[in-house]
Structure 1
């Protein structure tokens, strides 16, 4: 089975956050897919973590390198369709790309973003619980 994981799931694992074990448990034995923007979003989020003073430069780069070692199939999505979803639900385009990935590939979503999970369910996307 394959599932779509968003950046929040990857960040929970590489930053050893409280949901880390849950994400690992729910993805063990499954293939993971994400939109092609995943590494860029992870990089951006890690810089935000640095700006908040949570990690130093070396720790940020280590976390990014760890994120790149997680097996994931990066896929392209129909950006125009994702933008329609972003506009419809007033969400960031980045979030809509994950939803579009689920729609196009008929895959469930794993995310720590409760709002995105709610929108996914509204769109008929199965959410990993």
Structure 2
């Protein structure tokens, strides 16, 4: 237990908070470390420095990485998701042209409205 005095509600809340903070740090550490090791734009030395900083000063290191590299993390995650989506489409044989053709048939049959057609087509073209 975190505190002496037996099992009290305040000790329980403090223990739960300590466990939550550890899980939060671990989740953020894994997220930051995975982003760090996927990067190709920084050197291995810089990666080692970041990891040492993350381990020695855990919360400050994670927050510093998120503040300085957060925008790049979002862009890298977006690019990785787009690449995975494109790879899946290539493997499965899905193409935007096929889906647009299916949408045209649904619109001609009256199964979808003009507004739904426009929304779905815009989503495919992205």
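For this structure, a couple of remarks:
- At a computed 51 (percent of Cα pairs over 19 Å apart, for residues 49-112 alone), which of 1, 2: 1
- Which of 1, 2 yields 14 [relative contact order in percent (Cα under 8 Å, 6 or more apart), calculated]: 2
- Each of 1, 2 could give semi-axes √(5λ) of the Cα gyration tensor in Å, but the derived value 46, 24, 11 comes from 2.
- Top of 1, 2 by distance in nm of label points 7 Å out along Cα→Cβ at positions 9 and 41, largest first: 2
- Label whose coordinates, when distance in nm of label points 7 Å out along Cα→Cβ at positions 25 and 89 is calculated, return 4.3 (choices 1, 2): 2
- Here helix-only ellipticity at 222 nm (-39500 (n - 2.57) for each DSSP H run of 4 or more, over all residues; to 500) was derived from just one of the structures 1, 2, and that gives -17500; the source is 1.
- Comparison of 1, 2 by mean count of other Cβ atoms within 10 Å over residues 81-88 - largest value held by: 1
- Answer label among 1, 2 for the case where FRET efficiency 1/(1 + (r/R0)^6) of positions 65 and 97 (r between Cβ atoms, R0 = 35 Å, to 0.05), calculated from the coordinates, equals 0.90: 1
Where a number appears in this text, it was derived from the coordinates with a stated rule and is not lab data. Since the structure is predicted, the reported quantities are computational estimates derived from the model, not experimental observations. Cβ atoms are built from the backbone, for glycine too; each structure is taken alone.
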